[in-house]
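Got some structures for you, see below.
What follows draws every value from the coordinates through simple rules; no lab data is involved. Here the structure is a predicted model, which means the values were calculated and not measured. Cβ atoms are built from the backbone, for glycine too; each structure is taken alone.
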Structure 1
Amino acid sequence: MNPSFSLAIRIVFGVFLIVMGANKFFHFMPAAQMSEAAMNYFSALMSTNTLNIVAIVEILAGVSLLINKFGALMMIILMIISINALLFHAFLEPGSIWGAVVLLLFNIVMLYSYKDRYTDILRP
C-alpha cells in the first residue's frame with residue numbers, strides 16, 4: 001500500500017475514533033432518534049458500562065494510530081467493535097448504517113496496511 005495513502009488513512013481514522021469515543025463521554029454530537037428495540041439495547045449497554053469500555057477502546061485505538069504505536073494490535077481489537085456496530089445497525093437501526101460501514105471499511109484498510117505484522121500469528 002502506498003505509504004502516503006496509509007498515513008492519510010491512519011490519521012483520518014485516528015481522529016475519527018477519538019471524536020467518536022469522546023462523544024460517548026461528553027455527548028457533543030446530537031443523538032439520532034432510535035427505534036424502541038435499539039434504545040433498549042443501547043440502554044443496556046449504558047447501564048452495564050459497556051459503552052464506556054467501547055469509548056475507551058475507540059480513544060486508545062485512535063491515539064495509537066496517531067502516534068503509530070500498537071496500531072496493529074488495536075486494529076484487531078477494534079474489529080470486534082466494528083462488527084458489532086455493523087450488526088447493531090443492520091438489525092436494529094438500518095437507516096443509520098453508513099457510519100458503521102465507514103468504521104468497518106477504515107478498520108479493514110488499516111488491517112491490510114498492517115498485514116506484515118500479522119504474519120507470525122497467522123503462520124501454521
Structure 2
Amino acid sequence: MTQIVLVSHSEKIAQGTKELLEQMAPGVSVIAIGGHDGGIGTSFDTIFATIESLEDDAVCFFDIGSSEMNLDMALEMYAGSQRVEKVTAPIVEGSFIAAVSISTGNDMDAVIQAVKTEF
C-alpha cells in the first residue's frame with residue numbers, strides 16, 4: 001500500500017497532520033518529518049534517511065522553502081527500489097485527499113491524480 005511522507009518545518013504541523021490522517025484514514029501509513037534540532041527547519045539527512053528506509057511506494061508532501069529543496073535533493077539521490085513521488089499540493093489538504101484515496105484501495109497513480117484534480 002502506498003505510504004504518505006510529510007515534510008514540514010514544524011514538528012507540530014507534521015505530527016498534527018499525521019494524527020488527522022490516521023484518524024480519517026485508518027490503516028494508511030503516514031511518516032511525519034518535522035522541525036530540526038528541536039526548532040523550526042528541515043534536515044536533508046533526516047529526509048534522505050527516511051526516504052532510504054521506505055518499505056513501500058510513497059507520495060511525499062512538503063510545506064515551504066527548504067522542505068521542498070531538501071526533499072528534491074533526497075529524491076534525486078534515492079536509489080532504492082520503491083517508487084517515491086513528490087506531490088505539490090497544500091500539505092494538510094493534499095495529504096488528506098491522498099490518504100482517503102489510498103484507504104479506498106487506489107493505486108499510486110490514482111492517488112496522485114486525485115490530488116492533482118483538486119489542486
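When Kirkwood radius over Cα pairs in Å is worked out for each of 1, 2, structure 1 gives the greatest result. Where does the value 2.3 come from, among 1, 2, when distance in nm of label points 7 Å out along Cα→Cβ at positions 74 and 106 is the thing being computed? Corresponding structure: 2. Tell me which of 1, 2 gives -25500 when you compute helix-only ellipticity at 222 nm (-39500 (n - 2.57) for each DSSP H run of 4 or more, over all residues; to 500). Derived from the structure labelled 1.
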